[in-house]
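Throughout, read-outs are computed from the coordinates displayed, never taken from laboratory work. The structure displayed is predicted, hence computed values, not measured ones. Cβ atoms are built from the backbone, for glycine too; each structure is taken alone.
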Structure 1
Amino acid sequence: MWFLRRMLRIPWTAKKINERVLNEANKRRSLVRTIKKRQATFLGHVMRGGNLEHLVTTGKFEGKRSRGRQREKIMDGLATWLGTGKVLDTLTAVKDRDLWKDMIDNAYKQGT
């Protein structure tokens, strides 16, 4: 945000909120979308490999679960972001590289 303020020559004494600065620059916040896209591309890379990382990301390893509310898994978050709904559908889509790339691009362009 400081970079946009510097480019637009907004002094630090001006009491402008970040939303107004973004509107003046005709920009949107895209950090979360970028993180989700990178997570999805890394997931596709790991799932096609089938190593230890595959076991960790799918959550299939021995041990006890912790008490309290379960943490949100990476797979659940990406399944909702990509619009597949179910983790199993996401895992089957990973095998086809072209389909996986199209799914990631569509989700990124929608801006969710």
Structure 2
Amino acid sequence: MEALVASAIGVMTAAGIYLILRLRVFPVVLGMTMLSYAVNLFLFATGRLAVNMPPILQDGVTNYTDPIPQALVLTAIVISFGMTSVTVMLALGAFIEAGDDYIDLDDEKEK
């Protein structure tokens, strides 16, 4: 199970970095979203992959799951959703103004 989660985190990170390096705005937004999903999965996996264990300490319980990574992931999901929506709105505004979503890396302005 740990190898599957580690592989998923690695593939999502690689896909996110690949998409961030594109010269179009929409793939960059998708890449940042994919990278945030990979980080969220990594944070969730740090709390041990435990099944059918209580999230808090109780009398007679020796094994439990850690609730802190779950709270961090919930917070990160809300923050990443907000940042993705802000980025999409900025990209949409740039597309409407320029008429294209291509990222121009040339420093020279055409006159």
Structure 3
Amino acid sequence: MKSKILDAVGISAAVLCLIHCIVFPLLMIIPLGISHNPYVDLAFLLIGAIVVYRVTKKVSKSWLKWLFWISILLISISVLFDLIFEVHIPLIYLGATGLITGHIINFKQHQH
């Protein structure tokens, strides 16, 4: 049951991250006076990494563990590039999509 809750949190965080990553650049076009804060991306990364760590301790399929950790790695690379070089690279989209997919698969495997 706890794993289902972690998957629900993971799906929610990854979907919010993906929405943030897609919508925020569009909002920057409109002159609202807002700017990008890479620490929001870092917060999503930390939440995702904690959830993935806890979920993968219970996952038996190695390919699913790989999907989770590669997705976190892709998001990490994107966030680090943004923090260090102030360059937004699209790996974050692939990582968020991978996390959403992994959590949905893991969630469905635990339904009885």
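Couple of notes before you dig in:
- Winner on distance in nm of label points 7 Å out along Cα→Cβ at positions 72 and 96 once structures 1, 2, 3 are ranked, highest first: 2
- For helix-only ellipticity at 222 nm (-39500 (n - 2.57) for each DSSP H run of 4 or more, over all residues; to 500) computed as -28000, the structure of 1, 2, 3 it came from: 3
- Winner on percent of Cα pairs over 15 Å apart, for residues 8-47 alone once structures 1, 2, 3 are ranked, highest first: 1
- Winner on Cα Rg over 2.2 N^0.38 Å once structures 1, 2, 3 are ranked, highest first: 2
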